Structure P
């Protein structure tokens, strides 16, 4: 085991980050942390212990980056000096890098806000010893890496059993797998959506957690809001959705531009217009309210903070390219892609789409999930469709089976040519919606950065 002096370790690791950025090898968001932990294996524990206000970690299959951005806006109202991994490097090395980068700040940070990968969560919770743990949802994602949802849920349950009794859990009452993680041994703040108008016609065919976590019997839903989330109960053992402490009582979808929310809390109502569209962002915002209250942030500060928050890179992010508005909606698994399809359909005009499908490590090598996405409703609304990415032809085949005439789509595996093709056929005044997987999103954003339309994600301030 290598244990170098702290000052030397920090200097060497920071130098690696600067070199990575100078050579154009990325934002230096993970490599410095890798070096730091090689030199000082307990560096995360050492640096986290200096945060006088402690830390908060967020994990979920979908929404953790956006929710982190919303919580960060709330924390900013308290003027806490905060360190966070805003660039999205959410594995152990990424969190180590974020803490490392904050070492040189004067005055030093006092609070940590970290989004954490589902699989890395138990290890990082052990290292960080956070004040608050926010768990938002579990959807099927990257089966080749994670395995089934039960694997993650069981790992999280073991992690929670080891937490100090003072750790506050913020849990999604509407997700059966998340709600079941409350163990009665520590404080819990449940959040959820109560608006009776927020409902789907039926449970989606690709819904994930549809069985009781206590007795494994099928769950009954009185109301489905998103994926397998909603007002659920088990008729066999009596297990049911907990009553949310923080609830979105009114959710008004404002097309593809945002949402209006009225959220009830024990401290009073929070109202906000959030510039993030779709029901998934109603959940993200409600989770952020619950987390802010768990941190002790005054409830009257929260609504304005949510209204001031901006989209994270690639998540409802809007940029101007060659005089056209381009909106990026990350779509990396069935649940996320389905809600994105529902969100773009809130635009009343014909839809102009660029869909990008990759199968790299960060995406998951198995792209069979696209057959669980309900793309069919797009067909009757479609203006133009361009498909790109490493697996562009797989996505093209998916749309052929959906019933789309091949002549109505263009397949261009090269992302830059695909973007130019989509922009060239975009009518004046219309918006191009881009639905990429994770690495495809990063690739397209790098093109936008080169064209001066966006900032590099590690400069996403």
Structure Q
């Protein structure tokens, strides 16, 4: 049983994919740390990287090769100036030199030293192996697996003891939804209050507030950036950014200069029913257009589903409650993070393991539960909302055209956000005694569905829309 913090589920990073971009990026940095621990780092003379399975099949479209390079250069995905990425990669391609952890140059040609292997590793579909030749002639290698949501593990799970120790720090260990509900009932607390009590065993109140504020800042900025950036997304599909045009029609001539003023500007507009749907879709599209262009987003629980949670939070702030403030954001993120952790423990948040139900489905469930608590729902109704949202994503495949996190990924975020709001409304009208499907059962069903799903529908671009629609058709 793992101790999974809210900040494990909501991580700041760079798009377009948490498992194919953020994970390999972090794996590169972990390999450097491993080399340093073994006092081998300064002995490295050449580097090669093998990408396997899903990382290989959709690696180019998901910028896996770029992510690995940036990780090996020592850049932090949370702080890198994303506007410099193209220049960094272009310089490496031209010079055939990599500034290893920003400490010394090694000869490196991405075309020949990043190898895409179609075969799958047994441990997980997202496998990668880093190889190094040392100055004394020795060769070493180390394998990592990107298991979804930016999480990276070694096959031997060396972190197991550390994780179990961390788990004991939680005063209220939660593995299933029933555990969460029992704590809420016995202590007469909301879901967010139980989660906060657990987080306090890992972080101070000040640190919790600071990190949630950082998360919301990035979410808000990604929505703002997406709504104010026009043009075509990179990658060859010639996908036009849609959030810009939609936002322009919705906002009209209202003036503002900052994301905070933007919120007030939206609140001041007269929003009609159809416009509510358009606003929510616009927020979600905006985030994932930023994600698709290697922008900074919050993995929630993955990059491919990064637009759902901010879109639903923004819906609450500009439609449901104009007095909403940081306390509401904090409450929302605590609940969302906990719901996401239930799916990670009981199933998966990796599209390479479970298809898009593991990404959009989980993010929709997270948002639905969080919104329900903000709307005054009971803990039982929070879980009902999460169940409803996932129930209607079961079996959703991951079939990105050209391996890009664009079609159908971007639109799915809008659909996931709308479903989350709808699930919330239905849950608020549901008597817990009449609920027929417990959240734990839908989590179990999702995992069984994932195991039954054909591999070609799990982030390989070998089935579905990915093979029915060609680049020439676009």
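Every number in this text was worked out from the coordinates using simple rules, so none of it is lab data. This one's a predicted model, so the numbers in the text were calculated from it and none came from an experiment. Cβ atoms are built from the backbone, for glycine too; each structure is taken alone.
With distance in nm of label points 7 Å out along Cα→Cβ at positions 50 and 330 derived from the coordinates and found to be 4.9, which of P, Q does the value describe? This figure was derived from Q.
Out of P, Q, which one gives -15500 for helix-only ellipticity at 222 nm (-39500 (n - 2.57) for each DSSP H run of 4 or more, over all residues; to 500) as computed from the coordinates? Matching structure: Q. Any idea which of P, Q comes out highest on distance in nm of label points 7 Å out along Cα→Cβ at positions 58 and 138? Of structures P, Q, the maximum of distance in nm of label points 7 Å out along Cα→Cβ at positions 58 and 138 occurs in Q.
Could you figure out which one of P, Q the value 3.5 for distance in nm of label points 7 Å out along Cα→Cβ at positions 314 and 434 was computed from? It must be structure Q, since only it matches. 59 is what came out when percent of Cα pairs over 20 Å apart, for residues 234-393 alone was calculated for one structure; which of P, Q is it? Only structure P yields this read-out. Here relative contact order in percent (Cα under 8 Å, 6 or more apart) was derived from just one of the structures P, Q, and that gives 19; the source is Q. Here FRET efficiency 1/(1 + (r/R0)^6) of positions 98 and 402 (r between Cβ atoms, R0 = 41 Å, to 0.05) has been calculated and equals 0.50, so which of P, Q was it run on? The structure behind it is P.
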